[in-house]
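Have a look at these structures, which come just after this line.
No lab work stands behind these numbers, since they all come straight from the coordinates. All values derive from a computational prediction rather than experimental measurement. Cβ atoms are built from the backbone, for glycine too; each structure is taken alone.
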Structure I
Amino acid sequence: MSHSSGLRGEFTGKVALVTGAAQGIGEAVVHALAGRGAAVAAADRSAAVHDTASAVTEKFRHDPAGGSATAYRLDVTDARAVAETVERVEAELGPVDLLVNVAGILRTGPVAEMTDEDWSQVLAVNTTGVFHVSRAVTATMTARGSGSVVTVASNAAGVPRAGMAAYAASKAAAVMFTKCLGLEVAPHGVRCNVVCPGSTDTPMQRSLWEAPEAEHRVIAGDLASYRTGIPLGRIADPADVADAVVFLASDQARHITMQDLYVDGGATLR
């Protein structure tokens, strides 16, 4: 699924944990890391994660430079389940070298119409979930003196979006949490970075498209909703985001930490 070959086998011998791995960007990240040799713990609360892991393992079964994927059912909002799953991953696959936080949900609508439940659910998954998993994984990383964490947030974390207050707030919190964590763990050789995608062709994105011309409107922008278009003129593929994650997780970015990389075709004009 990743459209660049990167360094073949660059993650051989490494263990990666990816949340939100069943579809979309998370699935693309699993493919990208396994394609470079990692043993990937693919975690998701959806049973579909088993299909993702099986497909990835089969794809690279006969590739000397390829890795594998193992499925783990996980709800990142459950702190105890997170701790138990991280312990299980390390017992079954080995110490986690790379963590990629992708799990996320979206609830849209004006603030005046937002329910307490919708607000709580979005923050629980998109922010508290990142906290739960990062806390559990970096505890073992710091003890070993190495590791890399990449949180997949959103360009909505840095630019206001009408009708997306909960999502944008949750992602902004996840960005700052990851940077603060990065500051704390840097002395222990652990790096923490963020990738902020824009509109990406995923099931979450398509759930927002209610009309045949919806994709074109995203690319062109919408003055009524104060949304700029995408200067590069295309919706991102999940592999575009996965490639950015792979770079930040790799030794090529060994001197990069506490940074957020926008992968949005220029949509935020940053």
Structure II
Amino acid sequence: MSSRPGVDAALAGSAPVGTALSLFSLEGRVALVTGGHRGIGLEMALALAEAGAVVYCLDLPTEPDSTWSKVQSYANELPVSESQKKGRLEYISGDVTDQKAMWTTVESIVEREGRIDICMANAGILHGAECLEYPAEDFKKVLNINVSGVLFTAQAAGRQMERLGISGSIILTASMSGTITNPNQHWVAYNTSKSAVVQMARSLACELAPKGIRVNSISPGYIFTSMTRSFLDTQPGLEAKLSAQNPMGRFGQPDELRGVTLWLASDASSFCTGSDIKVDGGQCAW
């Protein structure tokens, strides 16, 4: 009997072992999403929970705000069949730049849930300044959160995946800014940090593949979030200028990252590692 769905199973006359859609199921799996209190991180977390995962959203506030709590309630009310395991959202406070604390945090998740299957290192910040005048402390802060914090998060989950023998999926949030330079934006620290994340994913993927752990990155383009909106509000007309930079002529919405998130987290992408998936309206294709 074939152990995999698809044409080979059909030709062998085997009983069906699953459908293409079943590859996307995350029932019984446990995930960590950093920067999961709002924006892209919360959208990613909800998508994983909808697919059946128990998702821990980690962020700096000691307690989640009312917006996060509403999303948690929404996830709790999602209908499932009697045979399905229901996903859920949990909140934990943490600082991704504290390496040992991150390791301990994931250890505690494993103690509670028995496993960790998915890690989304999504926490990051955006800061701009003239390249020749960029203050040292601001530059270091961007790199500390966007690069070191991503590594510490991946380490924390990967250590537990290796210990438990779990073929997990680690997903790093990079940016199209790690591949291109944003026209007329003074983002040398941000662009540098995101290019580092893209290369980090490749490096981790090659090192962890023998352990059965996959590592990929997602590179969003311009996406509407509260952070994006506050930036756009400072410069009237900027939204139209930035939208014109990609072939689709618009910003993306956070929910347009749900599909790629679920694909990379699930068995549907079982032969994908070391890849950077761009979701940028085609901007990097110019």
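Between structures I, II, where is distance in nm of label points 7 Å out along Cα→Cβ at positions 32 and 256 highest?
Working: I: 1.0; II: 3.1.
Between I, II, the highest calculated value is found for II.
Compute FRET efficiency 1/(1 + (r/R0)^6) of positions 80 and 216 (r between Cβ atoms, R0 = 30 Å, to 0.05) for each of I, II and report the one that scores greatest.
On the way: I: 0.10; II: 0.60.
Going through I, II one by one, FRET efficiency 1/(1 + (r/R0)^6) of positions 80 and 216 (r between Cβ atoms, R0 = 30 Å, to 0.05) peaks for structure II.
5.2 is what came out when distance in nm of label points 7 Å out along Cα→Cβ at positions 8 and 224 was calculated for one structure; which of I, II is it? Display every interim value, and only then the final one.
Details: I: 5.2; II: 4.5.
Structure I accounts for this read-out.
When semi-axes √(5λ) of the Cα gyration tensor in Å is computed for each of I, II, which one produces 32, 22, 20? Provide the component values of the computation, followed by the final result.
Values: I: 29, 20, 18; II: 32, 22, 20.
Considering all the candidates, the number was obtained from II.
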